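All of the numbers you see were taken from the coordinates with simple rules; none came from a lab. Source: prediction; values computed, not measured. Cβ atoms are built from the backbone, for glycine too; each structure is taken alone.
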Structure I
Amino acid sequence: MKDGEKAEQGTTITLYLNEDSYEFSNEYRAREVLEKYCSFMPVPIFLNNEKAEPQYETIEKDELTDKDTIIETIVEPAKTEEKENENGEKETVETEPAKEKYKILKRPVALNDTTPLWSKHPNECTDEEYRDFYRKVFHDYKEPLFWIHLNMDYPFNLKGILYFPKINTEYDSIEGTIKLYNNQVFIADNIKEVIPEFLMLLKGAIDCPDLPLNVSRSALQNDGFVKKISDYITKKVADKLSGMCKTDRENYEKYWDDIAPFIKFGCIKDEKFAEKMNDYILFKNLDGKYLTLKDCLEENKEKHENTVFYVTDEKEQSQYINMFKKEGLDAVILPHSIDSPFIGHLEQKNEGLKFLRIDADLNSTFKEEVKEDDEEFKKTSETLTETFKKALGNDKLEIKVEKLKDENISSMLTVSEETRRMQDMMKMYNMYGMDPSMFGGAGETLVLNANNKLVQYVLNHGDGENTNKICEQLYDLALLAHGSLSPERMTGFVARTNEIMMMLAEK
């Protein structure tokens, strides 16, 4: 130790950089590091580039402080104006007195915010401040839907803000960023031991001075105090959402399509969260109306006990949707990938509850009753089945002949709910080398309407020259209404359609 040369209090720390660390002598790299780790430290941080050209600013006399370095004194003369007095004589009048200004070295601006928004009481913060903070911290140009301000002093100290971001699930990665701070010092992003897993989808900042930082991740995972923090955050989110549904249902419905993936993922992952949110999960029906699960069951109660019909793609399943609407049946729209495991979760939690996609089967609502001893209908079914299997060259295809109320429907395709869910699961795990086509067409049924004239034509012209074409066309139309055709089938479908149209034109 030796005598120091500093005249004022404070410490100067000089860092000597190795050759492989010269990047940190770059001003922009230094700013990047400071912005990430020190954005909200409780003491101001300044960055000074010794080689940069000095910057100046001009201030009023009353703004001058002892710390300012005066470069030049600037005296602005008084401003005058000629005016007529009471006697009509012109005289010079001073409109503004002379001013003394000072040119000084530009005052350094702190890179950090020593009083971040989460350190304030929620009543002191405006909506615009919340939005500005979101843009500043997460560099997201899309405004958040809403936010939750955490402010707790007992039994532990925790403050923070959680934002529900607006995401495009088709293109965006559904992954958020929860920044963890300790006394306003950045610790890490997304510490799973502290933040409930399903809330990783959100964006936010949490400051917890009581968090033990001198232990390993494995110790954090088993720390009872950390578990309390996680439970508290879960409770606050559930309280905010349920409260919004009760008191501000209009906005809750407006946000629902965006926040639904968060809530459904949370219900699957967290039992306590699922219990709190059970009555506040909404489903959008075919008319765009938002219903609870109880409401959904009431809609179809008279015709289908404990069954909820759903749609995954309004465009692909439009034929089935029209049939449902015609018969006064309702269905809910579940377009997200999270919906498949979520409805499975609901079926497990609610005994007797069943979700069925509207193209899973055709129930009695859409069909005319056929007596079991109707030998003529049995013969019709056998003939049509044999004709279609021969025309399509597929002995394994399941074919069912029905008398549908709507004569305009010629053919449809149904896939059993169990088979389709298994195929969906296989597609999800395809990245691990599993082949989703291993199930083939299992569970797929071609439904033919015996009341339709085209089907009757096939029945009456089993050996006709155009029978095979019509069979293939009806099958492809059923596939097209159910989803989409493979490239090979689409090529054949277009060629066959042109051929049939030419035949009609020639006649």
Structure II
Amino acid sequence: MANEKIKLLVVASESVPFAKVGGLADVVGALGKELFNKGMDVRIVIPEYTCVQDYIKENQISILNSHEISIPLESGTAKGKVDEINYDGVTYYLIDNPHYFKRDGIYIDSKTKNDYSDSLERFTFFCKSALEAAKIFDFRPDIVQSNDWQTSLVPVYLKTVYKVDPFYKSIKSILLIHNLSYQGIFPVEQFTITGLDWKYFTVNGLEYYGHLNLMKGGIVFSDTVVTVSETYAREIQTAEYGNGLEGITKNKAAQNKLLGIVNGVNYQEWNPQIDIYLKQKYNLNYQLSSFENKKKIKELFLKEHGIVAPNMRKPLIGMISRLVDQKGFDLLFEIIDGLLKDGIYFTLLGTGKYEYETRLKAIKEKYPEQALVFIGFDIPLSHHIEAASDIFLLPSRYEPCGLNQLYSMKYGSVPVVRNTGGLADTVKDGKTGFIFNDYSPEELLITLKKAVELYENSHEKWLKMVETGMNENWSWDRAAQKYLDLYKTLKDS
């Protein structure tokens, strides 16, 4: 079967370069482009947030077609429109409704710092609109791929509300889970907003301990579930990582309808040889001037941010992370004093939990000659931290995939990671990085000291590990081929 015969509709709440909160956006944009390059007919549907409209205006992207839509909701008929654009060869359908999407934040109210109170209604409207958009533009996909809880109603609707319409008959559905911890749980009183019959509010449907759970519905009703790493696909079948859904994920796996595919890296963006944010480029040629460039980046980074006379024999440990419980900050805070007192340098970029932001600022104030902490989101700075760091730290409690360990290997920054999820699938202990098993500050410290010891005392072995990591290939081409194989199997089933 020829690749071009496979038609894929990707439904997501964010996609680069238009709207991004997390890794979901990177996956949607990069995977869509790679599948397009492989000859598939890919269309991506996202909400037309204010930031999306701003990006279109700033980059003078033409709206090719626009159609009005009317979506029946519990509160009445919601009107909007679907705008069609082409970006880098890929067709995007943008769902526009000012009431739902013309807001400062994508998911969070900037004033209250909480989820929008009408989140269920917003994404009910979006999911129905995405399916309607396909019909409006006469694009009948073979497969619809939804992403996380925000679009988990899509596979539910395909098997319920839309199954009576011949246009949607025999369309297969995939739910791609980027993080099972966020499930879209709402009070039972809001179930009617979905427009679904109450017969689907059962323990075998969308009911979850008396609440509505959208992620659960997506898992139950989709034809196949994909997670963003093989280990995470196994982990979510356990009580420790299943977040209360391990029963249905285990059942999905028993039907051979659950698998993991590790995310890819866009090496046009994350490559120290061509990185647009780095003045000094470098590559694998570590015997000549290239290695000196990485050292220059580190020295300049430390000096520019106030460390006037850095000891270059000491490693710089880097972190770029959302400041949330998942990411292992409780372990870091237990050991950071000892590391910094030993003269090691530490830098972090991130934003999130107020408590973590406050504690990290305090560390910076306590160790101004050792610690550089940046609270916020800064793309150029993230590239500089990857390039400047000798060691990159990801001590996550769980990590569905993780991308920074992949960036780090390419940038010659040796990752120290916990043995979980995508970190376990991508880092080779003792060859491309260091892995610790138990989620404890003691084991993290032992593993970090092992990395520091190698850096400071075994130059040739260190360079060998750096070189091995830089030679790893985690491109989207590899990941996209696995998706393509899945689509072919699903289409023919």
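Things worth noting here:
- If you line up I, II by mean count of other Cβ atoms within 10 Å over residues 35-42, the top spot, with the largest value, goes to II.
- Structure with the greatest value (metric FRET efficiency 1/(1 + (r/R0)^6) of positions 43 and 91 (r between Cβ atoms, R0 = 25 Å, to 0.05), set I, II): II
- Ranked by distance in nm of label points 7 Å out along Cα→Cβ at positions 75 and 267, structures I, II are led by I, which has the greatest value.
- Test item: P(r) over Cα pairs in 20 Å bins from 0, in percent calculated as 23, 53, 23, 1, pick one of I, II: II
- Which of I, II yields 2.4 [distance in nm of label points 7 Å out along Cα→Cβ at positions 363 and 483, calculated]: I
- Winner on relative contact order in percent (Cα under 8 Å, 6 or more apart) once structures I, II are ranked, highest first: II
- Label whose coordinates, when P(r) over Cα pairs in 5 Å bins from 0, in percent, for residues 227-274 alone is calculated, return 6, 21, 21, 17, 8, 7, 8, 7, 4, 0 (choices I, II): II
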